[in-house]
Every structure is written in C-alpha cells, then in structure tokens.
Structure I
Amino acid sequence: MKPWLMLLFLLPAACSFAQTRDAEFNKLADRYFDEAFFRFDPVQGTQAGFHQYDAQLPSMSAAEVRAEIEALRRFEGEFQNFDARGLSPAAAADRELALAHIRGRLLTLESIRDWEKNPDLYSSGVTNAIFVVMSRNYAPAAERLNLATARERLIPRVFQSARENLKNPPRVYTEVALEQLPGIVSFFQNDVPAAFRQVTDAALNADFKKANQGVLDALKAYQAYLKRDLLPRSRGDFRIGAENYRKKLLYDEMVDIPLDRLLEIGNQDLRRNQAEFVRVARQIDSRRTPEQILQSLENDHPAAGKLLDAFRGTLGGVRDYIEKRGIVTIPSKAPATVEETPPFMRALTTASMDTPGPFEKVAKEAFFNVTLPDPGWPAKEAEEYLQGFNRGTIVSTAVHEVYPGHYTQFLWLQQAPTKVRKLIGCSSNAEGWAHYGEQMMLDEGYGGGDLMLRLGQLQDALLRDARFIVGIRMHTGQMTQEEAVEFFVQEGRQVRPVAEKEAKRGTSDPTYLVYTLGKLEILKLREDYKKLKGPRYSLREFHDAFLGQGYPPIKIVRRALLGNDSPVL
C-alpha cells in the first residue's frame, strides 16, 4: 500500500481515538464540577446558570472546608493521572486548566486561609447568594422568592461559622466588613423585599418575611460582634508572603516569572506611561504643568445625578465605532443595563460588569454597575470622588467594562469550545483584555485624537501600573498600606479617595497586578501573531481568534494561536 493511501486509513482512526479520549476527559470534568466545584460553592452554580443549586448555601464551617480540601485532593490526583496522550489540543489544555484551578483553590484554603482571616467573606458572600437569585428573571418571581427564602434560612449558620473560624484577622479586613455592613443590612431590609413585591402568595410571603427577619437579626448580631469583639483583637497580617504570591500567580495565571523580574516589568511600564502622560499634557498646553492639566480634566465630570446617563450616552457611540471600523465582532445586539452598584459591593469597587453565566438559558440581562458618591458625604469628598469619573475615565471605563471589554468577552464566552473553558478562566485574560481595550480603542482612532481622552486613558493605565507594583510590594513586606496610598497618589496620579480605596482593596486582592500583566501579555501575543500571519493579519481576526478561546491563561491562548509555548512576556 502506498504511504499516502495508508495515511488516509490511519487519520480517521486517530480522530476517533482523540474523540473517545476527549469524551472520557469531559466525563471527568463533569464529575469535578458536580462533586467538588458546585457542591461546595452552589452560588457559583447559580451564577453559571445551573439552577439546581439555587436553594443551597455552604455553611462555610471548618468541617466543610476540610471536606472540600479532601475532594480537591482526590480530583487533583484524577486529573494528574489522566494520560494526556491522545487528547485533542483543546482537551489537553483543559486538563492543565483544571489542574491549575484545583491547585489555586487548595492554596487559598490551606495556605492563604482567607476563611480564617476575612469577615467580609461571610457577610458579602451570603448577600451575593441572594442577589444572584433576585437580580435576574430566570424563573417566575414566586419560584425565585421560594428559592431565596430557602437560602436565607441557611444564612444564620454561616455567621456561626464565621465566629468559629475567624482567628486573628488583619484590622483592615474587619474595618472593610464593618464598612460594608450598613449597605448589606439595607439590601436585606429594602432591596430584597422590593424585588419580590409582586408576589401575592400569602404563605410564601410569610415564610420569606420570617426568614428575612432572621437574616437581619443575624446581620445585626454579626455587626455587633465585629465591632465589639473582633475589631479590638484584629491584629493579623494581611500579607500572603512571597512564596504564596509566587504560587498564586503560577496556579491562577500560569505565570512563572520571578517576582523581582515582575517588579522590573511593572516599574518599566509605569515609567513609560508616566513619560507619555507628561508628553501628552505638554502637547495639550505647554504653559501649564501636567498636574494642572490633569486637574482640569478631573474637573470635567458630570454631576452625581447625571453620571449614569453619561455612561449610557458613551456606550452607544463606542459600539457604533467598533462595528464601523471592524475592530472586533460583537456577537449580540442586546445592550448592557447601566445601574448603580448594589450596596454590598460599594466599599471596594467604583465600576463593574455583572453578566449572566455562560449556561443561563432564560435571563440574559447584563448589568454595568457604577458606584455613585454616598449622599451623606461632605461636598468636598463627593467632588474628589467624582473627579475619578472625569470625561476621559468615563470613556476608558465604558470601554473596559462593556465594549469591547468584559461584556463583549462574556458574549463570546457562550461560544467557547468546552464546558471547562466556559467555567474556568483567569483574571489576567479577562482584566488584561479589558485594560488592553482602553489603549487599543484610542490607538484605532476612537475619539478623533482627543488628547484629553488619551490623558484619561493614561491616568487609568497608571492606576493599573500602581496596582501591579503595590500588590507585589505590600504582600512581600516591602510596603505598608499607608505607603501604598501615597504611591497611588504620587506615582499613579490618583485622587486620594480613589487611592485609599485602591490600597484597601490591595490588602485582600494581592494579585490585582493582573490588569497590566494581562495587557502586556496580549500586546506581545498580538505582535507575535502579526508576524506569524504576515499579510493575512487583521486586527479583527486576531481579536476574534483571541476571544474564541474563552478566557484561559494567555499561555494557553498563545499555544492555540501560535502553535508553540513561547514566553508570555
């Protein structure tokens, strides 16, 4: 038989073998999601669109943590022992992704141990558990009220676990939890009943009222416990340390670059953006200092009552520009809903995107959340806060969160090739893509060369550079929280209220370097892809190919797009 003819016989057999192996792997992945992932975090099941979990809530007890660790160890062994030979490239990458995800979760539970340190984990966690049931109309209101009531009955046990688990929290963690609690109490007191006001079933309403009052009583008792008992003895260290930091990057982002080298990369990007900031400012008006020009930009912001409308107006123009210029395919015409950030999220975020899960079949609403200044703030504090929503940063925030950022990536995620790829990803891809979009859109001509928009984009880039450096330095003992605030102000050119919130966030979000890290990885991938494609390269095709992979670590995307394991940076 001629060699080419033999190859024709062998190819179908090889394809059939790969399909069989992939099917075996997918069964293992399904068991992992059922027995270890959603079993211990049913709220994520609800968020993903699997509504069989909607009445469940983890107790967060130490015994439950031990059971989760045991299940994760078992599946770590199963994935490790699953022979990758014969798998398709996509399934082989999914095996790596699942293993890294398991190891990252084990690191959190066994080494970082935030369940022993962070009181907000409990109070904000139970709030989100109810929010994901009430916020989307995936089932009739009466059915969702019944599910929310079932979850609410389980909430007091969570606060019992908190009292049992919390050992010696960092003071800032307890302070953040206390800062969040008034909004959380208001959420259960006002928002949850209002969401189900149209339900007329008397028995159902009575059950809910009883359960909801139980939650309010538990929250108020927890608030008193934090203030009177836990806060005075909150003397723990928020730093996770260099070794945990290194492992967290390795497992969560598949980045193995040494921390000192990462600091060099972060500082280089900071200096580059600082220099560009000065250059653009001088181009705007060489007679004024960059600080004076930045101040004029910061003063150019809408009033608090007009902020949501300003974002709504910006989004339509950004989308039109993307479609007209063919920058990336946006798979759906459905817009995101712009609304005020839910109360329980306001202490640590100024803007965010809340999308339905990739397996949600009914409720497709997506919410672009914007945190407004607190009506009780003094005028000076409210003005300083609104300066962070100036005309330039409104554009970059809209780009980051919606088009072509998080919302657009979410729309693509529904087309991801596998269940693993839809459910497991990483922040350096998701946040990196959104941050990359801020620069890319202006590079592609959006705004018609408006230098004030470029200055706003650079201010946001400096914010992310500061996060990059602060996260590493704070958690490896090279910087205090107070020094971090000053770094955000002086080096990151942020207003003080934003700087204080950012430094506070960094204590519990150590790897929020992912924005700049991912952006730099994507820029390098784009250049490498452009060289590979030569005259066949187009920006839209690159963006579509990138988003078509889901949101795994860039290492996996590079292998799919370039066919090699070349360095991510």
Structure II
Amino acid sequence: MKKNTGLGHVVHQFDNLYDGVKKEAERYGDKVRYYYRDGGEDRVFTYNDMKLHVDYIAAALTKLELAGKFNCVTGDTHPNYVATYIATAATGGVIIPFDKEISEEQFVNFMHFCDTEVIFYTASQQKKMTACAGSLPLVKLFVCISSAATVFPEGDDRFMTFEDFFEVGRKAYEEEGIHAAEDNVPDMDKMCAIIFTSGTTGSSKGVMLSQKNLVTATLDSNAIIDCSEDDMFVSVLPIHHTYEFTCSQLALPNAGASTAINDSIKNTLRNFAKYKPTALILVPLYVETMYKKIWAEIDKKGKRKTVRAAMKMSDALLKMGVDMRRKIFKDIHDAFGGRLKYIVCGGAPLRPELVKDFDSFGINICEGYGITECSPLISCNPMGWKKPHSVGLKVNSVEVRIDKKHEEDETGEIVVKGNNVMLGYYKNPEATIEVFTRDREGHNGWFKTGDIGYMDKDNFIYITGRKKNVIILSNGKNVFPEELEEYISASPLVAECVVVGRKDEKGDETSIAALVYPDATQFEGKTPEEIKAAIDALIVSVNKKLPSFKHITTVEIRDTEFEKNTSRKILRYKVK
C-alpha cells in the first residue's frame, strides 16, 4: 500500500519491521540493498538476501531457545547487523545496539544491567569479546557476524561463527519449518529495543523503543524526504544510533535506495568517488569539515573572490530558471563523486551561511531535528520547502507545542507527543517521570526534549538553545552557548569551540568563556602567542555583533581537539 505524503511523493506502508523487510523483497527482489566490504573483499547484499537472513536468524534463535531474549549487537555497520536487529524484534526479543568504542568495563556493566543472553558482533570487536567473556556468565552465545578470520578463546564453546549460526537457521527454516519471523504476531507496543543515549551531558540512559515507535519514525522519514530507488547513499555514521538506524537502515530500503557502507573514515572520499552517492545522511561536524576543506582548496588556488563572484552569478541565473551550478562548480561536485544532490543533516545546529553556500554549489542541505527518545525524528526541512535557521517542518505523526514560562516569552521548551515517543527509560522510572509533562496520562503525555525554541505558523521548528547548556549570569540573564559557538565556528581560524560559564574565585559572578581549538592549517609557522592574538581578535569581532550581556570575556586556547562520542558530538560534560 502507498500513501500520499502531501509533499508530492508517495510512501510505501508496512505494519512491523519484518513486514517491511518482506514487502521490500517483493518490490525490489535482487536489487542491491548494500555494497560493503567483508573479509577484505567487495560484496553485495540484495533485498532478497535481507529477507532470507532475517528468516534464518529468527529460525536459529528459536531453534536454540533464544527467541524472546535480550540480545546485544555491536561493531561496524554490516548487513547482518541490520538483519540481527530486525530478527530479534521479529521473534519477540529486545535488541540492544552498542557503541563499538565503549570500554570493556562499561560493556560488561551494561550487559549485566540488561541481562543480555546473546551477543552479535563484528570481527573488529573480537579482542573485546574475548576479554569480556569470562565476566559474562549469563551470555549463552557470542556470534561473530562478519566473515573476517577471527580467533575464538580456547575452551569457550559459546563462540560461534556467523556461518555456523546461519546454517542452524537454514536447517531450522528449510527442513523443520520453523518460520519464526513470519509466524510471530508482534505486540507493537512492547519494548523491542533499548538504545543507550550518547551521554554528551554525562548521563547515559536506556531508551525503550517499541516496533510502533520505529515504524512510525521510519514512515515519517520517508514522508518528509523524497528518496527513491534511483538513489545511492554512502553510510558513514555509527549504526548504533537511532538517527543512522532509522533514517538510513530502515527508511532508505523502504524507498528502494542502495547504500554503500563506508569501511573507514580515511576511505570516505575514496568511497564517494567509487560509489558516486546521490545523497548523504550526516551530522554537522562532517558537513563543517567538508565545507572547510572546500574553501581551503579554493584558497590554496587563490580563487576565493572568483568563486564568490561565480556563486553570485549562479544564484542570479537560478532565479531566472537557469541552473548552471553543476557545471560551474564541477570540481566541488567531483570531490563527492559527481552525483550528490542533497544532504540530510541532523544531530546539532548547522550554520545558515553554510547551508546557503552549499545551495549555491548545487547541493541541497535538508536540516532536521530529532532525539533518541523520539526514535529519533521530530522535524526536517523538505527538499523543496526550506526555511533559513529552521530545523524543519514537524513530521506527520508528531504533535509539537512550545511550553513557555511566561506568555509573553518568544521561546520555550519544545515538547512532543506521538507514536514515535519512547516507552520510557529502562529500569529508571524516576528519570522517565521527569521527562514527561505533569498532564501525562499513561504514556500519552508530552515528552520534554530539553531544547528551547519556537514554531512558526507553518509548523517549522526553530531551536535557540539547549536547556541543560544554558549559562545563567549573575543578573539572571540566560545565554545559550550554541548561539555564540555559531559565530565563532564561522571563522576558518577555528576547528572546534565550546562556550561555557565560568564562576569567579568567590563563586559570585559568572562570566562567559570561549574554549577554542584552532585550525592548525591556518597557523603554520605561527607561535602560540600569535595564535592567541588572532583568536582574541576574532572574539573581539564576535562581541561587536552581540549585546553586552552576551560578551565573551575569557578566551582559552586548546592544543588538542575536544573529546567526542562516535557520532562526533562534543562531550560537553568533559569540558573543563
């Protein structure tokens, strides 16, 4: 069944995660769903392959009496990572996707916390699994879901190759008629996944999501972004986050797109050239890095004024209906493979001037907004209807309101309600109660995002700051550091920055400090004193654009980049 979005395209409907896989196989069959590398070889994985793998994994879990259990999946992006995720949900279990960068101690603690009985992992995690196995007696099975050669710990028969596990499933499905995924009628309101938040503010909580949550967010993603079977994506974000899993691994296949899995950050540009993506799903730090590299190359050739003039001319031609951008800026397009049309970007604020420049080059950036607790999508700028500074139009299934402290306030906390909103935090009812409004009844209340902003008459959302990050000055004024960081980050002199509040020695007065990690390429051969002077001058120019109460009074230069999570968000709580 197809559903018209009201934005000029249709969306294929599905009832649950397995139903989605089944219908995709019927529509697209042997079309390539994934291009990827495994065991040092280039491989392909079709839509039919995905259904087969989900069927066999579900049958194997059932045969081994592990259906309905708590399963972990961790490691690199891989087709069988996705198949494992869906098969676990399709057999009534709970999947727990985990950050591959997590420490061994943390991993063990989380596995105990979730009573995990099966761990699926890619070959890059073998050392960690070997080290942790002795501390995880509850785990009944460790399955390595890639074909790379691995050495299992001696004397521990819980370890199994994916090939052997898959063969158990094949026999159970083909010879014994165990069609577990097909036969299961899922409870769409039951927890099927626990997603641990990235913890950029210091506390990681287990977000409980249902199949209803994930299906809702997937269909909303399809509705807001016009993706089709002609599109090719390159997947670069960590798969354990809902942004990548829902908007890439679930939504793109529902539209029939193909995805090439980026095998490492160092090979990203090479893979762009190889697979020639038509679209990308990214976070702002990737876009910022790409943007600065573009201008660095332009500056290296001494052509900034020429390119700016070309952009102005191209924009004027576009207003007259003549689009010459791909010809005029061919070198820029060639760096991305030559076919890139649009980038969906979410996860943090993106500078409006950056979006404008990419538009001038002929690459459409559709900025969106989401949060893990909302599976994650809340809003996105549709491809043909963008508003500057906005994180987009609220998606179909979500209700949004702005909770203001005072009626006369221009902004307030963004709160949402809908079938995408989580069930709650795993084993943490107190935290669950805290993030829902008091008028909550059952699970039908409003979720408090913690973000501050406003919504216009067309239901486009604008974010002005993060509630947890707000700096409260001694005079009671509120300053959102994100606004100041946007001004500072606009400079090519700055690689990264964080703005914080600093208390004086007595703890009475709060001032605003900018912690800056300079872009080393802009300061070759410069002394620390010269670098500091240049950044100080930048801050003076920024202050001139701001009201006096927002002025930055202290500048601290860092010689190392800020610590980040795997989705490249700065861990603010670790900033001292």
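If relative contact order in percent (Cα under 8 Å, 6 or more apart) comes out at 11 when worked out from the coordinates, which of I, II was used?
Working: I: 15; II: 11.
Of the structures listed, the value fits II.
Of the structures labelled I, II, which one yields -21000 when helix-only ellipticity at 222 nm (-39500 (n - 2.57) for each DSSP H run of 4 or more, over all residues; to 500) is computed from its coordinates? Label of the originating structure: I.
Any read-out appearing in this document is the output of simple, stated calculations on the displayed coordinates, not a laboratory observation. Since this is a predicted model, take the numbers as computed values, not measurements.
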